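Presented below are the structures under discussion, each in the form of structure tokens.
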Structure I
Amino acid sequence: MAGTALATTFAPSTDAVAGNLTASALVGIIPLLTFFILLAGFKLKAWYSGLGALAVAIVVAIFAFDMPVSLTALSAAQGIIFGLFPVMWIVVAAIWFYELTVVSGRFEDLRRVFNSIGRGDIRVQAMLIAFCFGGMLEALAGFGAPIAITGAMLIALGMPPLRAAVTVLVANTAPVAFGAMAIPITTAGSLTGIPATEIAATVGRQTPLLALFVPLLLLFLVDGKRGLRQAWPIALVTGVVFAIAQFWCSSHFSYELTDVVASLAGLAAAIVMLQFWHPSTPDDQLSQVEPERLSKSRVGLALFPYLLVIIVFGVAKLWTIGFDLPSWLDGTDRTVEWPGLYGNLVTGDGSPSESAIYKFSWLSNPGTLLLICGVLVALVYTVFTHSGRFPMSIGRGVTAFGATVAKMWLAIATVATVLGLSYVMNQSGQTVAIGTWLAGTGTVFAFFSPILGWMGTAVTGSDTSSNALFAKLQQAAGHTAGIDPTLLVAANTSGGVVGKLVSPQNLTIAATAVGQPGSEPILLRKVIGYSAVMLLLLCTLVYLQSTPILSWILP
């Protein structure tokens, strides 16, 4: 076969298997099925499942899609490197940035700030902690960190464990698309060639719909109909402001900062409203946390890291007065024509495939900007350190970075292998064959598009991994079915938002955080209905956006 020879060029085909599209699609889907079966069926770790699926994808690429061995290996290598940088570089930097607040002791002050905002009402505090602070943690860290942290915080308020777990799981929906500095969207843009800014703007016309209702749902989860009846105004204001900020920031500011801005805006709106209104709080909904009056300096230092992130990213993305900083930063990017792959991997007309170009954004990368923010935070916290309560030094910051990398090595390996799998499937033609085949459903595919994102995130626990698996497929289906590919790629991202609610990985994190290991089946039964309703809402919205009924709302 041609796949066993070192051919000079290779152009992927949608009918490589027996000259038939259906046969090619069914064979091409085998690596995805392998990944899901190993992960969900055999319950292997995601790292092993990704590695096994990558091996199967390589075999399928070589022997079924006739991709030369050398090009297949180079394709896998490009995907793995992309998984390491920029994807996991951003995630590691984000989690380290959060860890600085923990090792410095300032995180406890931030927790006290949230405890004082709700005036002792558990329902209001739970909503603000799970939704606003959880959204901020999702923006900076993601990968289960918001669930673990906010779950423990709700337990400290006196909330029953399972109720706390369900609350934080539901809250960790609307912000997920823009989590970890919007890395799911950045990944989708890199894989499809669609500008990430365009995908982000479209997602910003979808997930804010969830943000409108999630705070109200959280009140219901915490205190049933009574909580909803007594505290709905504060939830409505928080949700509306969060949604508006998410919509605006995704299109007009830095899309990487969307959740940071939306979370702070929602929190600020709640604080302002509570100056003039507060719910009547039943005795059984009073917080068990003793309030502590914090000095203005301690409050300022607790909030400093998150305000600094907005300033640094805002300047880096928007500063054009006297000097065009965004253009200068973009000018430091380096493009690498992947050796051995570029020029040999070609499109149908024989021109070099742009997918074989690797973009090395070493300075403009969000991970690097977060690193700069982290260094500044470490310096400020070191200057204002106090032995005992706030012990901080540059050495502790460096140690925290090493500990973050060590703690995340499995996640790093998993994402790297999933991206390797994605690149092999994309560049060999497997993904395009599947997408073209699915597009046979016609315009109705827009309705089912979010389901793929939901499934990918439900199984992998990561919206980033879901986009790595399906973004290119969604794009191919859109081209064939005559549906805007940007809409479908965004739908994949938005569908993944509600898939995270039922992900086994997240269920385990939630159960552990509230001290109820083994309660995952109970949690699944409690949240799966909410996930299904939210998914149906998104499917309907995306379908209407693909028609003249709501197409006007798209950017």
Structure II
Amino acid sequence: MVYKSAQNKIEDALEQAEFEERADYLEFEKLNDWTVTSKHFNNIQKKLIQVGAKLITGPRGTGKTHQMRFAHYSCVNDNSKPLSIYVTFNHYLRLETYLHESSNAISIFHSWVLAKIVIACFEEYKILPQNIEFTESDLRSFVIDIEKQNYSEEYKELVSFLNVRTVQDYIESVLSHTNRKRAILLLDDAALTLTNDYLVEFFDIFRSLKSTKISPKASVYPGSTKYGPRFHLGQDAERVPLWLNVSDPEYIDFMKAVIIARFSDNLTIDDDMKQLLMFCSFGIPRAYIMFIRSFIESDRKTAQSKFNSILEEKCKNIIEEYKSISQKLSQFTGIINIGETFLNSILSEVKAFNYEKTQSEEKVISIGISDIDNKAERMIKFLIEAGLLYEQDEVSHGPGRKLRRFIPHISLLVNTKSIIKSRGFKASDILDVLNNKKPPQPVRRKFNKLLSNDDISSLVLNLPPCPSCQSQRIAEGQKFCHICGSELVDGSIFKKCMAQKLLEIPLTPFQKRVIAETTYETIEDVISSSDTAAELRRIKGVGKVHSERIVNKIVSWTNEFLY
């Protein structure tokens, strides 16, 4: 009976909200229950709550939102801590169309950011902004309409009125009413990497909001986030890395605590297997939780076959997710493709090095690369962005001999059998290498040994030509053709997403059959529908559960694309 009760608890955890791995959707009680405190976690919390501007960096799934929301709730519920205002900007790409269609796109974005801050502050503390001529309802209508591409001239006065000083004064008035000494602004999903014009504007706002009483914090990506010419990393804000290195002494204990917090200590999975899955999650707590879910739900007979199938699926997904960047940013298609070649070369070099070692000699999981071509920075940043490469601290081997060290995704190393040469599968042998407290020096290679000269010379943008004279563009962000002077307009990522065919997104065969029997063809058809689930239920064999799953799958795909 004890085992059955424990198993039921695990199944309940798996079923809950279709297993919410993202902290965005968790209530505070659940967020608190699932929070794992550690030296690393507590350090991030300290940085979020203390004075000064901070940038919390890490790839998707490392826990940026979790950290911010936990800090927010801890401040809200403790009057001795600073006033906290939490705002998410995960809908920013819905404003991207204004860059192509409106002359005042930057002003609209500026006001949207500030309006969201005011709304979040009012929602939390219920104190009306006396110094703002517009009501909270006006601001909320503005935000909703802007995100629906419904900007009209009636908002012109609001856009011209709302500014940084006004918002600062409002926050300070809330400080006075709540008897708090200072405030922190937790600006989540601030890495607006798909729209550089907005990104530059956002960090101008971020920098301007900073004062003796207001400390802005933003979550950003480690690689591709651009801060603009007026924002200086280190001077205007401190960078706080969140991604935990798999070689960190705290790593295993932290991951163990993550699973105990989610499932108690009731998992009937071999300890070596659990630890191997921890390493294969590559520092991403959400990935480890998904590994555990897949392992429990697998209908394979043996632990090895379960692991192999899960690992193969994981490797396929992370590469596909990386390559999908080119769907959103077509100008980087060539760089993304060469990045995959670069990653495969790293895996091959690590594998070849380890296979030369005898059983008793130490194996490696990292590579040190020298003489990296400047053109490769974008490529490397995208690989870090996708969580495929972890960059360790740079080391010097004498004057002018800098070695940049990287660990490729552990899942890829294990899946390609790059760690140990063995026909069979033995988790303990792999763990002996991964658990090495004093790992040997990495494989050392020059950059031009990992990529051919042709690949290196091809690390350039795939910029679309001028639509009028077909001349090739000469720079990213070029506004007018240097030959004929025609305006150069890039395609809208948001519109591209809305035009995506439903039958081309990853739905099950049953779900695609249902969609095929409706009038829905594109993402936009579903997003603009008043009640998609009700329409789906008109199809034979589709009830409430199936209709909701289909809608959730479509909405989830859309959010992932626009995230």
Structure III
Amino acid sequence: MATDTSVLMRGHGGLPHGALVAPKIQPPPTKIVRFAQSSFATFRVVELDIVQPTFNKMQFLYGHGASAHGAPMAPGYSLESVSTLRFSDAGFVSDDGTPYPPFVASAFSINRGLTLTADALGGALSAGSISLNNFGGPLNELLQNNINDHLPVRVSAGQKQWCPVRQIWTDPKAATLTPVFAGLGKGWQPDRTTVAIDLLDATYWLTTAMPVQIYRGTGRLDGDNNVVGRAMPRVRGAVRNITPTLIDSVNYVYQVSDGPAQISALYEGGHTGIAFDSFVTDIYATPPAPGSYTVQTGTNGTWLRLGTKPVYSITADVLGQFPTGASPVNVLDILRQFLLEDLLLPAAYIDPAWGPTSMLAPWPGGWFWDGSSSVTGKQAATDLLSGLGITLTPTRGGTLLPMLLLSPDKGAEVAAELTPDVITAIAADSLDSSLDPPTWRWRIGFQHNFTVQAAGASLSPQITPVQQSFVAVADRAAVWYSADIKAHWRMPNDPDVISTALARQDDAALIAKRHGALWGTRRKLWAVSLPQSYGYLFELGDFVGLQADAPGLQQRVVGVVVGEQIRATDQTVTLQILV
């Protein structure tokens, strides 16, 4: 290995002062794996945005003559500069002359995957890392003077073509490079001879807690001492039997949501005996008549006030909107608006294919967060997507896109055929124990009851039998089952009722049927390795035809791509395929 200790130099003369110049170190030659019947070799390029902080001190210069005496003038220098580092694993020069020196080492890796458990959010969060060669310390100055923590990272792949006349590998056009990963770098992690950078995909944004409004206990709509420090409740979509937050125990004022909402039913101990009085602009202006309630609703929240002290607990059925007035109905559309408005996710991270109204899941519903604990984007996505068979997946382009996992039926249209002439390796993977052996019964909940109330003194004696039956359990369920599976397996899987955000029984029945088709039979998970030039053609959720010299695969079967693993040194992409 070369030992030249040259460092990143700052340009002078031909380049602007401060511009980064590629190191002059001569890296070791990169081994290129050549596939049979191919004059192409896959390589990767990495772009890392970095920040160079200034060491200047802020000061204001006061103008004389050209401006009014005492008027502050803008400093004549920048507080920090942002630039992009460009590297590759095999050397690359773009068509505009930009060099990508071969400093990417062998530790480059990325993983992505769909969930294979029906009661979870999904999106086995993609993870990976990049390792840069620093033998001899050519990157030392860069590490000391620049910051890359949680700044954009982009990885692309391309193919060099062998030129038989010149006997060299030629570089492709930059526009033909295929995106492999887009996300954030977690910061420098230098070792003696390498620098590692952990990668964070778009799901990183879901790990943060959503901003909330907190009760300060100053009275009226700001709450009393009983709710100091508690977050305001949120209703998004249609929900059943929620418990609104009592914010004023003297005047019997409850907050239903932090945005506009419609109260379709108000219960005291499960009985709808409290009459609606009117909508008001100031809920404290006039007390409602005894035995009735008033409602104040607007972009800043929804409250109700009782005219009589309640004897039993107060619950309500509610249809909630977002503070901006947005009122998506379907669960997936609610999640999209939640990410943008409640979690403040930058719109650039929503994939263009995920529109405000998605036909992927035209199922109405909703969810309620009572404010008793912090809620992350991941938790909210879990609440809204649980049991639906939908994964919120990070794409290779750095966006979030929901993907539906369906049964790989024989007649499904496939993206490609995978046969022994393109498969470089194949091995069996294990399924989660909750999916193998098969499941003989799926129970998918709908109309989730947010306040379970057992029979007894907590319920009004005037509660109807229908309502009493409803409040006694958290979920009603649509069921799919197979007597054959139950008879042929000693211990088939039988999961509990899965709570969902669905409002309709028919939608729950459809999903239960889909789960039955997917997991009501013996499934097998295969790890299939392909040359990277082939592997990059597939996306998670794609159906593929699969034929190989392995048990059950001698005859063509249809499978679905549920995961991918990229290892730079292998020159392959390993797909997890469920058949």
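Read-outs: derived from the displayed coordinates by stated rules, not from any lab. Just so it is clear, the model here is predicted, and its values are computed rather than measured.
Work out which structure the value 23.4, 76 belongs to, where Rg and Dmax of the Cα atoms in Å was derived from one of I, II, III. Of the structures listed, the value fits I.
Of structures I, II, III, which gives -2500 when helix-only ellipticity at 222 nm (-39500 (n - 2.57) for each DSSP H run of 4 or more, over all residues; to 500) is computed from the coordinates? This value belongs to structure III.
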